[in-house]
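In the part that follows, the structures are each spelled out as structure tokens.
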Structure 1
């Protein structure tokens with residue numbers, strides 16, 4: 001019965017699109033947060049990269065399975081969930097909201113974040129730009 005389903009390919013496409021969007025978002029967030037001297041893994045860049053890749057694959061696989069189940073129940077719900085996932089990944093993509101050179105006080109902020117902020121400093125460097133990432137909605141500071 002499943003092989004004769006004319007919408008099977010469309011359901012798989014919806015699940016694939018959602019899984020790719022989640023993989024992109026999860027990968028960018030995990031790499032920026034974990035491969036980071038100021039992050040929880042410190043200078044263990046290789047281990048942090050491995051954890052980020054494994055985490056990304058696990059989350060994308062879970063979304064693929066979940067979206068397949070949702071699209072199997074209802075095409076409308078599948079389309080709605082896929083659109084919501086893609087929009088959320090786009091809007092909540094990590095953005096740099098503050099940048100300053102190390103050993104120098106940060107300048108006046110140019111943006112604030114409604115969401116999660118974390119500092120990023122590349123591992124294995126002694127003097128690089130320190131970044132502040134925003135995972136959420138960025139707002140420009142008037143001034």
Structure 2
């Protein structure tokens with residue numbers, strides 16, 4: 001059974017959305033979805049948990065390999081001493097003031113969509129992904145996060 005098959009089964013079991021969990025070799029994912037359809041998913045937030053690992057290496061790998069909705073990510077901050085990093089959509093890839101953000105810690109990563117507010121700050125936004133895109137995002141983060149510091 002493939003990871004994508006497991007993801008499709010978990011999504012099919014939650015047609016009204018909610019908390020959806022799926023796991024792979026060395027990682028697990030929690031998807032907070034507001035809608036699940038036969039083709040796509042409206043995601044509020046996604047968390048992929050893996051093994052503890054090197055923040056700098058993982059931030060670089062995520063910036064290189066992850067492209068949510070085709071948007072390239074840049075590392076905004078990497079603070080291994082504080083145990084985290086933040087990556088965001090490159091400014092030239094932003095659409096309508098919306099961007100993806102990855103909050104990385106030693107054990108996992110959260111993917112969310114944000115919208116810049118006119119008065120400053122930002123606000124979380126749901127985002128749509130096809131099931132295939134969601135599978136690629138989960139697989140990419142799972143692969144990066146499943147390798148621990150000692151592997």
Identity of the structure behind 0.7 (criterion: distance in nm of label points 7 Å out along Cα→Cβ at positions 7 and 111, calculated), options 1, 2: 2
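Of the structures 1, 2, report the one carrying the highest value of percent of Cα pairs over 28 Å apart.
Biggest value here belongs to 1.
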Which of 1, 2 leads on distance in nm of label points 7 Å out along Cα→Cβ at positions 39 and 63, largest value: 2
Read-out helix-only ellipticity at 222 nm (-39500 (n - 2.57) for each DSSP H run of 4 or more, over all residues; to 500), computed value -7500, structure in 1, 2: 2
At a computed 0.70 (FRET efficiency 1/(1 + (r/R0)^6) of positions 15 and 47 (r between Cβ atoms, R0 = 35 Å, to 0.05)), which of 1, 2: 1
Winner on FRET efficiency 1/(1 + (r/R0)^6) of positions 71 and 135 (r between Cβ atoms, R0 = 25 Å, to 0.05) once structures 1, 2 are ranked, highest first: 2
Structures 1, 2, by distance in nm of label points 7 Å out along Cα→Cβ at positions 23 and 55: label with the highest value: 2
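Readers should treat all values here as calculations from the given coordinates under stated rules, not as data from a laboratory. What you see is a predicted model, and the numbers here were worked out from it, not measured in a lab. Cβ atoms are built from the backbone, for glycine too; each structure is taken alone.
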